[in-house]
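*Asks:* Take a look at the structures below.
Where a number appears in this text, it was derived from the coordinates with a stated rule and is not lab data. A quick note: this is a predicted structure, and the numbers were derived from the prediction, not measured. Cβ atoms are built from the backbone, for glycine too; each structure is taken alone.
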Structure P
Amino acid sequence: MNVFFASAECAPFFKTGGLGDVAASLPKALAKKATDISVVLPYFTKMPEIYQSQCQTLCNFTVEVGWRKQSCQVKQLKQSSVTYYFIENAYYFDRENLYGYGDDGERFAFFSLAIIEMINKLELQPEIIHVNDFHTAMIPFLLKEKYAAIKNFQSIRTILTIHNIEFQGNFAKESLPDYFGIPLEPYTDRKELFSDGLNYLKTGILFADHVTTVSPTYAKEIQTQEFAFGLDRILSYRKNKLSGILNGIDYELNNPETDQAIPAPYSVDNLADKKKNKQVLQEKMNLPVRDEIPLIGIVSRLTAQKGFLLVLDELAEILDKDVQLVLLGTGDKEIERSFQQFAERHPDKFKANITFDVDLAQLIYAGADLFLMPSKSEPCGLSQMLAMHYGTLPIVHEVGGLKDTVIPFNPIAKSGTGFGFTKFDTADLIKSIQAAIDLYWQNQEVWQILMKNAMEKDFSWEKSSRLYLDLYQKAISS
């Protein structure tokens, strides 16, 4: 099977979030299943030189972005049984950030058009094009509407994965002719398309052969007004072509037995050495070295959507308890300042690291006892899975992928892999934190059971990649 995976980001080349992790891990897992997998990406010039130097130039051509004629150079890099293609155009991709510019609509129109033109120029034969988020969501539409007459494209099937429905790519409806050279007139009677503007993600949902999102619960949630950001009716309309496949984590990169970023490797059969990581974390953060008190870790973007206004409302009460808290992340400036102010007032209990530090993140996963993830909504989430794999019990709001991955502690059965709260309010948040603290203090025997339960959960890409492969095969045969 020949699969093209189109994404705006991919680790280790460049990434901003979960999409970059999925684009790195899922293709590698598919390649192990004898799938001919290629990943196509923008050639962002911020890519580290070590990878730029390995790229081979394949071809040059011109892409018509509406009335504009833009040059395109295709580069190739092969790594770990995956072929990576990079679409180069300095005008669009020689920038400090991946996203957030006023011409993002034009930039990703060029990227989508260039991918299709590249397939034609290089005479490639993908059976599946797997597009991700709004950046490439126009490809299913373009194949069926702009390039429908090209015979080699007619058998291609498309899968769209929604990683976060909040980001949709909304532009003026005149962008259809302006960016893609497609007149609006044939679509004037199809009000669901462009009457309220050109929405890249909505267009992809309507034209892709199948739509997935990154957890089963999130697939249900985005069919409701509360979570869909205006696309609930479209998704309900396409519900028979919508499914949720849980993301995984890369166990080659994230393994407490082999992780070189942590000072003391450990395993589910050797939990004692996990305490050494807690001690190093406390020392590094200039916190009192005390094994007997629970240490809560946070690694996250600091935004309201991630639940941190809720945390700030009750942070004084949390810090009144005999706990320690270590935070790592960046985000909303006001939220950052508020956390820093709390850290200054409670230097022996709370450290706020307002930065991005991969090694410190790994030390928090390994050294903390609890991991706080109170997201208002969460399509999938990787941090809670990483925390559990490192034996650190998550405290989560039971939504989206958090609900699908964390089994809340059952005090009667003495089972679970973490702690959960169902209502997004301060009372439920504090109740779940208190339950976790109480268990840590009162019953270390049960705590150890929960740690082992969490570490033994399988969050590898093995199962999820198989589900994607089954979906690809189903799409090809339909």
Structure Q
Amino acid sequence: MPTTTIMHLSDLHRDAESRIRTGTLLSSLRRDMDRYTASEEIPKPDLAVISGDIVYGVSGTDTDGDAKLAKQYDEAYETLAGLADLFYDGDRERVILVPGNHDISMPHVSRALERIPMPEEASAKKALARQMMEPDSNLRLNLDAFEVLRVANQTLYHQRLEPYAKFYERFYNGERKFSLVPEEQYAIHDFPNLGVCIVGFSSCHDNDLYNRTGHISVEAITEAMDKVSPLVKDGRLIIGTWHHSIQGGPKENDYIDSGFLRHLMDANCSIGMHGHQHRPELLENRFSADSHRQISVISAGTLCGGPRSLPSGRMRAYNLVVLDQDNGIGTIHVRAMSNSDFSSPIWERGYVTEFGGSSMKFKLAQQRTQGRSAFDAASKADQLIHQGLHADAFELVRIHLNDPWARQIAATALSFAENWKEAIRVFSPPSSSSDFLLLCDAYEALGDWSSLRALISSTFARDCKELAVVQRIEISQAIVKGK
């Protein structure tokens, strides 16, 4: 399988009054792609993961907050639709979105809250404080006004992600919807031809400006992982993405407890991608003695954050994550803004102290050995071929090419799909007559006459006495004559 490259963007903070306009931003990313594909041997991105904070957001006290937030989402739509057009031929399914804390509508939150009078008795104050510290508490502390608030309207509170949901549905042209029910806030993006499945989560369960801790609904994780578990058996690499970082300082609370990673690993999720902390990082977590259950957690910098939002010594940045599944290796390439004009960024290799350079390799925690048997895979792939799903059929048997039947099914799938370049990569040099016949078809379809001549003059061609091979050699000799 060829490598898969994921453009990992985060913390776009789009705002109609932003210092960086959409056209300028997209042009800068396109120029950077021209640079790294031409001179740095980084492949063009196949997918994009946008790990939250799509917009900058508004305060709950802004009298025109709803209108301003709507304009920000219009700006975000223009940005991400343009990104899909520029990098993915307009295929928006190849852009994966999850919400961040900035995407929450604080006007909705404010309308859902009511103020609670502060009790005078010390015992009552202690009881109130204990209640605020309980999991899933509906109380909030507004430190600016030093007042206690209560979620009085739970339905309205859940609607704090309604503007994001409308933007989400608009971006995907109605093909995908974002639920306002926390247990349903996940999305599965499966790419059989790339061998990956990306699961997007909302880490904004019960999150707002007064309750900054990130949280993912356990029910959402369980349901999503149950749905993708059959894909692991089909050889898919599972990637999870959310917004909040998994660690923070002693006085910080705006991160997510890393305990949920155990649930992801238990479902064979190999990679996690997030944003929020505005700096690129690779953190590997291993929780089992045999190291089979592990997850590599990758964070991205902020793409459009202003100078005051950048950690000390950091600039705007984004990641290119290249996955070489055949060799079980991933590589993070960090692209960082190299100039000081925040209205017109220039992206180049970004030096990351923790990486000791601009990139870092990591081992993919793949679970392919636990997948289908060669017989089961070939049987299922044969069914997919009859359904016209040739690319899916090849992906199913790609890891079983040492099995003769699976190998034959793979050749048939690639032939029907007319994926000649992949056929040449997988079946050259030929080890069987079917390999040889497929390679002849591939070279002929591509007009690669020199390779076809070399093939029909090879030792395999001379030694093979099968009638089909002998006849194909004669046909090929006639075709290349005079070419």
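*Asks:* Quick check on the output: 4.1 is distance in nm of label points 7 Å out along Cα→Cβ at positions 187 and 299, derived from one of P, Q. Which one produced it? Before the final figure, lay out each step's value.
*Replies:* Details: P: 4.1; Q: 2.4.
Source structure for this number: P.
*Asks:* Between structures P, Q, where is percent of Cα pairs over 27 Å apart, for residues 275-434 alone highest?
*Replies:* Details: P: 15; Q: 48.
Greatest value across P, Q: structure Q.
*Asks:* Now for a separate question. With distance in nm of label points 7 Å out along Cα→Cβ at positions 3 and 147 coming out at 5.6, pick the structure among P, Q it was computed from. Display every interim value, and only then the final one.
*Replies:* Values: P: 1.9; Q: 5.6.
Working through the options, I get structure Q.
*Asks:* Ranked on distance in nm of label points 7 Å out along Cα→Cβ at positions 235 and 467, which label among P, Q comes first with the largest value? Each step should come with its number before you reach the end.
*Replies:* Details: P: 1.5; Q: 3.3.
Across P, Q, distance in nm of label points 7 Å out along Cα→Cβ at positions 235 and 467 peaks for Q.
*Asks:* Here's another thing I want to ask about it. One of P, Q was used to compute distance in nm of label points 7 Å out along Cα→Cβ at positions 99 and 347, and the answer was 2.7. Which one was it? Walk me through the numbers before you get to the answer.
*Replies:* Details: P: 4.0; Q: 2.7.
Attributed to the structure labelled Q.
*Asks:* On to the next question. Here semi-axes √(5λ) of the Cα gyration tensor in Å has been calculated and equals 50, 25, 19, so which of P, Q was it run on? Before the final figure, lay out each step's value.
*Replies:* Details: P: 42, 23, 21; Q: 50, 25, 19.
Answer for the origin of the read-out: Q.
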